[in-house]
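Chemist: Once you scroll down, you'll see the structures, which are given as structure tokens.
Every number here is computed from the coordinates shown, using simple stated rules; none is lab data. If you're wondering where the values come from, they're calculated on a predicted model, not measured in any experiment. Cβ atoms are built from the backbone, for glycine too; each structure is taken alone.
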Structure I
Amino acid sequence: MAKILVVDDNEDWRALVAHWVESAGHQAIQAPNGQVGLRECFSQHPDLLLMDVAMPVMDGWELLERVREMSETPIILLSGMVKEAEKVRGLSGGADDYVGKSIGKAELLARIDANLRRAVRPGFEPEYRDAGLVVDFRTHKVSVQGEKVELSPIEYRLLSALVRSAGAVRTAEELLDEAWEDGTGGPANVRVYVSFLRKKLAVGTGPHPVIETVRSFGYRYAAPEAATV
């Protein structure tokens, strides 16, 4: 069962989509506009967003941008505007899918399932855990020794890239590709954000995560029990 957030100012349409989602065994959360939708994203940590484009208070374009600043949660745009330019704008802005509101129940549920499958990359567990660190890849929550650690989107993606290949050396170029969405920047960007991560992960006096610099090669995440002083 996945947690699906449905954001649309049309109450009837929103209720219908929520009903379809629940009929497939998922949990549906409803929001009448982008502002409420953003608040629900922070509090509920949905597995997928279904959202309209044209909404009052905060439209779908702004909501898409705001969500992408903090999360890689799959987003399907459901809109009455199905022109190619609108689709390109949505997909280029970070949406995973863009469909018209004429879509039927069966196709929508199939698209939801497909996007949920892609959200969990093959070969990776939904959580990383060692003696000091826990990273939940579904909710994007990070904790050290049970204490929650607040990370920026780049810091979170950088840490995820390192722990998913714990013990292996990752080059700055590889980390740029994975942590910076547009791939811009250079080794200096990685060096700066690694220093940010080290400070934020140094919580308490017990075992804590260690990001090692491997001179002339890159960086390596060493689990606490394997870390060297």
Structure II
Amino acid sequence: MNFKAFFDFLNDLSSNNNKIWFDENRSKYEILKVEFQSLVGKLISSIGEFDSEIRTLEVKNCVFRINKDVRFSKDKAPYKTNFGTYFAKGGKKSIYGGYYLHLEPNKSFLATGVWMPLPENLKSIRQEIDYNFDNFQKIMAKPNFLKYFNNLPLEKTKNVPKGYENSNPAAEYLKNKSFILSINLEDSVFDENFIKNITKKCLEFKPFLDFINHAIENEK
């Protein structure tokens, strides 16, 4: 994948986020879109080697549209300035946690987990952490996991959720409304080893994702 052309286009889009410019440059976008879809297909195959839930996904069910939904947004710019894809059981609209890849100039990152889960799923995740905190701590004790967990400004409740005591050893985790590991992607990662490096990081994150999805699965 030509990452330079990819980020050059997104930089230009950021400075010209309007339909007239986009229509004039649609041919460039279509080329990059195909390249990105190819990248996503390769990641599905690569991650699928160790995660069977990802193996059968189709590219079209993982890639997000570049068009923004501006109906409820103060920012009426019509296009996203990033390309994003989500690998999760059931695809990008799944209730399950997954692997999210975000490509944007100087803001690229890889995340794993679940963002703002449904109330019933959030309740199940908190319960799983409470019941199996020893196992959760062992997962979070892996190198850099605590840093990755605090890498995004995750929204929290002010107090410990109802049903739990302030003295609960898992109290700070239970306050979270999302459960995400995230790592920023430096420019040096965008090379011929990109697929390999992203896959390796997803494999490292998988125990955390398995814990989250086990909790969601038990809720059903």
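Chemist: Comparing relative contact order in percent (Cα under 8 Å, 6 or more apart) across structures I, II, which is largest?
Modeler: Top value of relative contact order in percent (Cα under 8 Å, 6 or more apart) goes to structure II.
Chemist: Which of I, II yields 36, 18, 15 for semi-axes √(5λ) of the Cα gyration tensor in Å, as computed?
Modeler: Considering all the candidates, the number was obtained from I.
Chemist: Here FRET efficiency 1/(1 + (r/R0)^6) of positions 17 and 201 (r between Cβ atoms, R0 = 41 Å, to 0.05) has been calculated and equals 0.85, so which of I, II was it run on?
Modeler: Working: I: 0.55; II: 0.85.
That value comes from structure II.
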